[in-house]
Each structure stands twice: as structure tokens, then as C-alpha cells.
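These are the structures, in C-alpha cells.
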Structure I
Amino acid sequence: MTTDPSEIQRDIEETREELGRTVEELSDRLDVKKQTQKRVDEVKGEAKKRVEYAKQNAREQPQLPAIIAAGVLALIVANVWWRRRG
């Protein structure tokens, strides 16, 4: 521990700055509205990415939805046929 007034003053100023940053960080963490908005923005961004990905896949493989629909239809027809038979 020093007794030099200028060093003590510097330590006090550094401690005040550190305390100010700490209070600011805590304030940000406890701001529910701000945290909620941040999370909403993250989810929106992820949703936009997924929509773009789906659109791109649909452009690259336009037959895929038709293939899926045909498969589902085949399963329905097979199910109906199986029930009538048995």
C-alpha cells in the first residue's frame, strides 16, 4: 500500500472507471426489455436464414416437393388398399 497522494488518486480513478464499467454491464444484463429484444432479433435472423435456405433448395430441387407428395399419396393409397383387402 502506497502513501503517495498521486498514486492513491490514480488508484481511486481506476477503481471508479472499473466500477462504472461493472455497473454498466450489470445494468445491461438486468434490462429485461433489452435482453428480450436481443433474443427476438437473434431468432428473427435465424428464421430469415432458414427461409432463404429453404427457398434456395426449392429453386435447386423443384421436383423435391412433388416427390414427397407422391410418396405420401402412395402411402395413403397403400393404406386404403391394405384395409379393404384385410
Structure II
Amino acid sequence: MWNPPAVDQMMGRNDEDSLKELGESFKNAVDNIGFKKLAPEQMKDTLRQGGTFIFRGNKLIFEHYDEKVGDNCSMDSILQVL
């Protein structure tokens, strides 16, 4: 979630006060629940993003790698391939 593209977009759509509020929310969750209970068991799982892949038979005909959470492939891009 905190990779550079995600942070850049957050900075672009939020003001300083809302970002401070978000940070305080995460801090409160960690303080009250504990980091280990908030995080996946394997820390490497926090780095896993997603993607969209379209195959025709065994041949890969389209691929999109999400740069951050919520960076989903557009439906228009998918429909153009089909």
C-alpha cells in the first residue's frame, strides 16, 4: 500500500490534515490491536499486488501489473483485447 505510486496519488488527492488523520488512524490501530495482528503472517505478502492476464489457449495475449492497491486494469483495455 505504501509504495511510491500509491503515496503520490494519495498526496495528490488529499490535503495535509486528511493525511495526518489517516496516519493517526493507522497509529491508533497499531497501538490498540498491535502490528502483528494487523499485518499478514508473512511480511512478503504485504508487497504482493495484483494484475490482469488474458490468455488465448496457452498464449498470453494481455498483461497488466497493478502498481499499487486499486490500480486495476480498465475494462476498456480488457474489451479491446477480446
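Read the figures in this text as sums done on the coordinates, not as results from a lab. On a predicted model such as this, the values are computed, not experimentally measured, just so you know. Cβ atoms are built from the backbone, for glycine too; each structure is taken alone.
If helix-only ellipticity at 222 nm (-39500 (n - 2.57) for each DSSP H run of 4 or more, over all residues; to 500) is computed to be -32000, which of I, II is the source?
Working: I: -32000; II: -14000.
It traces back to I.
Going by distance in nm of label points 7 Å out along Cα→Cβ at positions 28 and 60, which of structures I, II comes out largest?
Details: I: 3.7; II: 4.3.
Evaluating distance in nm of label points 7 Å out along Cα→Cβ at positions 28 and 60 on every structure, the highest lands on II.
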| note | Value 67, 16, 11 of semi-axes √(5λ) of the Cα gyration tensor in Å was derived from the coordinates of, among I, II, structure I
